[in-house]
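Coordinate-derived values only; no laboratory data. Only a predicted model underlies this, so the values are computations on that prediction, with no experimental measurement involved. Cβ atoms are built from the backbone, for glycine too; each structure is taken alone.
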Structure 1
Amino acid sequence: MTPFIAEIVGTAILILLGNGVVANVVLNDTKGHGSGWIVITTGWALAVFTAVVVAGPYSGAHINPAVTVGLAIAGQFPWGDVASYIIAQMIGGALGSVLVWLFYHDQYKRTPDYEAQKATFCTAPAIRNNGNNFFSEVLGTFVLIFVILYITGASLEDPNQTPIGLGAIGAIPVAFLVWVIGLSLGGTTGYAINPARDLAPRMVYALLPKKVKGEIGWDYAWIPVMGPIVGAAIAAGLFLVL
């Protein structure tokens, strides 16, 4: 599996399981309907774990443009590969979102609340305040990238001197990291902290039928894209300084 394919597959798994748990909680007539925020944050954490285990050995399992940009700024990833990784992540995000829609198709038909439907694709703020919403995404992503940089900076070697990075072992701390970000910093915006997690599924959502004017939220969509990128840049810059 090439790094490009690995990023597609890893990001698709991330979105399938991550947005899948949101669908299970918010859509009508599911077994998990109404089970709440703890279930959602736990599901997203385990989605990250699963995606990193699969993609890690082949691409490093960025599965997030903010991770790719942050690692590049920190000098731990070549700039020449950034564009291909982000394209793959966007493709994977869209693919995973389509799979969620197909999987829960009957439940979507029984959920007349279009805001609940949209929540299974992309994020929206609990209180609309662009400044605070942007800060939330910046800070949440800062924590994500800053800690990941320290995770990737360490290595554990077996007697054959084979490095263990963000593979199966590295996936455990990353999953816990995403879990605590969701529990602690996810209450304001739904913690996108990943442009491919929000923008690609939002584009898929825009193509579905039964939309009403303004429902897609394009006026908000820049925040879960630019916030994570800015947060990643700040985290990488501080990492270099320290």
Structure 2
Amino acid sequence: MNILGIIPARYGSTRFPAKALANIGGKSMVRRVYEQASKSVSLSNVVIATDHEAIMEEVSGFGGKACMTSEAHQSGTDRCYEALTYLGKDYDYVINIQGDEPFINPAQIDLLASLLDGQTQLGTLVKQIEDQEELFNPNVVKAIFNHNNEAIYFSRATLPYNRNVKIENWLQERKYFKHIGIYAYRSDILKQITNLPVSGLEQAEALEQLRWIENGYVIKVAETEYASVGVDTPEDLEKLKNFY
């Protein structure tokens, strides 16, 4: 499979402007993501898709690959599609690698890539929830999937509801999974989903993947053992100092 890794990196962010350029241990965030993604043995190419010259200059400075995309995109998925069309090369799949996870494990990318057999339309990762606070945190998206490892639903609510079990015992009663925000798209499917109108479920939960499910697309799921460390705010960046 010819797989393109794309790192969407927009400059404007409501909670953390220019976070792609934030300094993390002497390297910019976007550079750390790029270097981690480049360690994947499954990707044929890795490109940063941005909307700002400052990020383009940063990527050029460390010898990375980047392309300029529109400022108008509402999601990383839309930015990935523009980057794919811009590159003009035949790729079987695109993997959307979050630009705010500077320590993403390359093994996660390879795990996701293992789902991509030509038949798979879309793919993503989940991780078992082991913490009670995460279980009931609406900022932690929960995922449920069937016996074929196909996503049934994603929600900010805690699903499934364990009707006959005390809340404090839910984690002991059954497994719960959180969504890890990395996506794989078959190239033809990426084109299709970017042309879909916003769906009702997507509006309710503010989760774009619900648009795909609501329109009948199948999202394959693989379980990772690695935690995801994202940066949404300057405070998150401070916490990362202990990590690196």
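Observations
- A value of 0.75 for FRET efficiency 1/(1 + (r/R0)^6) of positions 63 and 119 (r between Cβ atoms, R0 = 25 Å, to 0.05), calculated from one of 1, 2, originates in structure 1.
- Computed over structures 1, 2, distance in nm of label points 7 Å out along Cα→Cβ at positions 111 and 223 reaches its largest value in 1.
- Top of 1, 2 by distance in nm of label points 7 Å out along Cα→Cβ at positions 71 and 103, largest first: 2
- Structure with the greatest value (metric distance in nm of label points 7 Å out along Cα→Cβ at positions 143 and 215, set 1, 2): 1
- Identity of the structure behind 15.2 (criterion: mean count of other Cβ atoms within 10 Å over residues 135-142, calculated), options 1, 2: 2
- Winner on relative contact order in percent (Cα under 8 Å, 6 or more apart) once structures 1, 2 are ranked, highest first: 1
- At a computed -22500 (helix-only ellipticity at 222 nm (-39500 (n - 2.57) for each DSSP H run of 4 or more, over all residues; to 500)), which of 1, 2: 1
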